1. Quick one: Rg/Rh (Cα atoms, Kirkwood Rh), for residues 104-167 alone came out at 1.09 when computed from one of I, II, so which one is it?
2. Upon calculation of helix-only ellipticity at 222 nm (-39500 (n - 2.57) for each DSSP H run of 4 or more, over all residues; to 500) from the atomic coordinates, which of the structures I, II produces -15000?
3. If relative contact order in percent (Cα under 8 Å, 6 or more apart) is computed to be 44, which of I, II is the source?
Structure I
Amino acid sequence: MPRNLFMSQIYAFLTVFLWSSAYVFTKIALESFSFASLALLRCGVASLCLGAVLVVKKRPFPGMASLPWFVVSGVTGFALYILVFNMGSASLNPTTSCVIISTSPIITALLAQLFFKENLGPLRWIALALAFCGILVMTLWGGSFSISDGTVWMLAAAFCISAYNIMQRLLAKRIEPLTITAYSFFAGTLLLAPFMPDAVEQLGTAPASHLWLVIFLGACPSALAYVLWVKALSIAPTTGNVSNYMFMTPFLALLLEYGVTKNLPGFPTFAGGGIIMASLGIFIWASRRA
């Protein structure tokens, strides 16, 4: 195996492993922190890490004209996304949360059709319908025609990160991805700054293990995972060599959930999650044929 391909696989696996860990450790950290405080602290730690990377790499300031775009990107991709993600994580198990967020590539494509007039084609519309069916299976399995608050919040998080992906596409035409992500995190941190008093108070009462989790969530699933993902994409022979690893995220979240909490999700998560992952596979396959 060529060295670049091998290293891209290593970076991609480490990235999805870190992303998967966020689902498990967020739920644990919420035992000591409120939704908003944890969002602020996670964004703050990530901002410090990415700010250091910008300094080391000597990246120039992108200009005042880009700041409004970074605010919008910071709201959708980080401030609001992490906030509603935390709200959903409080009542859902980590694996279920991960499966719902896995619908974001399909939601992103829907938004791309809306804003960029991209044609989805029959197969991708089928994949979209299949993903919706998977969500229905997870939420309505017990015969109750109601959707939990956690599912609603996590779907809102999937929509937020999808909107952020659209913003990335618009900004990437003139600004490099590292700068976009770093300044979006900066904006997200500033937008969450009003929650600083609560965050400081909760930092003073949280156990040391939860403080380390906050640092980990900001530094690893946020900052480090992004750097590793960009590195993997930059050296891989094809995007598919890397993007295929996204299918591992729910499986890794399941293993981590059991390894850390000794809990497993119920059958509806396996049934609905399997349908959603199948829909994602169909969607990606159809996208490559287009």
Structure II
Amino acid sequence: MTVMLPDGRLYGKTLLVCVGAQKSGTTWLHANLRRHPEVYLPPLKEMHWFDASYPKQTERLERYMTRAKRAMTALRIDSPPNAFDEVSAMLDYFQLLGGGLTLTDFFARHVRPGHRVFGDFTPAYAEMDIDALIRMRDAWPDTRVVFLMREPVARLVSAARMNGRQLGRRATDTDVLAKLNNPRDVAYSRYDLLIERLLSVFGEGRVYTTFYETMFRPQFSTHLCRWLGISDMPFNNEERVNFAADPYTVEGPGLQAAREILKPVYDYCADRFGDAVPAEWQQTG
């Protein structure tokens, strides 16, 4: 069902949803677009509005509540206006999840007249099936999706490394094998399947795909801003979030198995994107 707001504060604007991939630069892109004067993105990056059954919902909410409390504690009478806006958005987010606000209510409170785009960056949306994507598409008259792709094995290893850090240790080949045995983790790297789902629901013109390995170039921001219909603004290409210069810190059967399991992804991207596929993919695929 299309969401329409009676007072019209969101009419004519674009809903942008970033659907992943996890560990492929979504945090970096979220941070850069938040700096754009014509874009509104909530301070809490992953809203998970379109996948309410997210398995780590309670854990995530506790983490966000801690962040909100810290932000409120830091407020002073002379704090800049954006600091109060950030706290207000955090509190409204909890109302949204509790049913006190609709998604339209939430954005209408924070989107300003100068904003032309508002959105949600939740990499877990990469798991969504066709029906869920249709609901996302129909949530707003102009809904567009961005999908960032990182070399598939490097993305898998990066996810394993993140889990290792959370456990206070370095990732091993065993961690990579564990990822391969988890359908959710494999799904995040099956770009071929997700892109086809996105195209079948949104169509070519409303799906923007790019590669992690090449998006830190100046032409990326120019091309993306043009696609979104906003003024060009250079991104901070020096500040990379969750960046690892050498993702291949493990070697063994896990990487070999990953390359075999994900071969359809390499083949699909080679067929669809041709020479645009980064050299890193061609070396490891």
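Only the coordinates and a few stated rules stand behind these numbers; no lab work does. All figures in this text were calculated on a predicted structure; none of them were measured in a lab.
1. II
2. The structure behind it is II.
3. Answer by label: I.
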